[in-house]
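There are structures below to look over.
Values in this text are rule-based calculations from the coordinates and carry no lab data. The structure displayed is predicted, hence computed values, not measured ones. Cβ atoms are built from the backbone, for glycine too; each structure is taken alone.
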Structure I
Amino acid sequence: MIGDQSPSGMSEPLQIIFWPDPRLKKISPPVKAFDQELRDLSARMFDIMRENKGVGLAAPQVGRNIRFFVMNATGMPADDRVYVNPLVSDADGEEEDEEGCLSLPDIRIQVLRNKTMRITAFDLDGKQFEQVESGFPARVWQHEIDHLNGIMLTDRMGPVARMANRRKLKELDEQYEKEHPKEPKSPSKRRTRK
């Protein structure tokens, strides 16, 4: 089930999950069902993306590990795009620019990406399509496909970027630990000497 079901099957509101949530590091399997649940998930993801002033949002970022993302590179409603089971090819050129991530709030780093790409994907009805883009849309594709492959901006940080963002990463780490405490370890049994 997709909808608002958590991986454990319990109902929870769909929301952005933050680093270092382990669901963000999983490789997502392909979407198999092009159904109403996928359409509902798409609509909710667009709402969440807009509420958070994003330009793209991958399903793993809302805790759904499937190969699916939504994006809008212009902010105009007519430019909403859905990509199911996307594949990129024909990479050409390189360009470095700043990127942020909704799962890593307040962190921005320089990332080297291919300048031009071809994407092959399916729409919500299961119809295949192709697009070729350069610049910002191609960068968004690559960023979102990274999410589908369990790759985050933290994996693309060099030592300087990691040092510059260490305080924010520590805050996110502490917040995650607070919200997801590890199970208490059972006390070790002491051996008594005789």
Structure II
Amino acid sequence: MKKIFLLLALTSPAHADWALNSERSALSFVSTKAINVAEVHSISDLSGGIAADGKADIMIGLASVDTGIEIRNDRMRDMLFETERFGLASVSATVDAAKLDRLGPGESAQMIIEAILSMHGVSRPLQMELMVVRSGDSRLVVSSTKPVVINAPDFELGKGVEALREVAGLPSISLAVPVSFVLTFDATN
């Protein structure tokens, strides 16, 4: 398996702060093992928000990884993410809040943003292609229009991937992991 990460950060209508609604948000990633066996996993512990000035911060609780198999969840927490030391990943970005101010309920806009992903003690820039939908006066829905590909060695996760491969007796686990997300933000003022 690999790392993830994810991701994101959107925009906000001016003069509003936006809080991430974790119950209406999802982050998933795909791991590929044994050359052509792909599996979809998720992380459910998401929090954060977007400030009125367009600064967005998302926290990703890596201990909430869900692969559908408990022993694999434990191994990913312990051997890959090392959640005892690195329990959170974060994504931060600054977006053009004015661009979203022009969106009326039901309208959408595509955006390309530069973000910083911090995970496992390493921070790296990422480019994200997003669709932002103003689903009402007090809600934004932000989704990736293309997966964000995270490379395990970029975040010092290569050794963890190799440890997972060995313990599972697999011939290979890909070091590149596509991550997708849908994030819902509710206005807080």
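A few points about this structure:
- If volume of the Cα convex hull per residue in Å³ is computed and equals 101, the structure in I, II: II
- When mean count of other Cβ atoms within 10 Å over residues 66-73 is computed for each of I, II, the largest belongs to: I
- Highest-scoring label, criterion being mean count of other Cβ atoms within 10 Å over residues 138-145, among I, II: I
- Read-out helix-only ellipticity at 222 nm (-39500 (n - 2.57) for each DSSP H run of 4 or more, over all residues; to 500), computed value -3000, structure in I, II: II
- At a computed 22 (relative contact order in percent (Cα under 8 Å, 6 or more apart)), which of I, II: I
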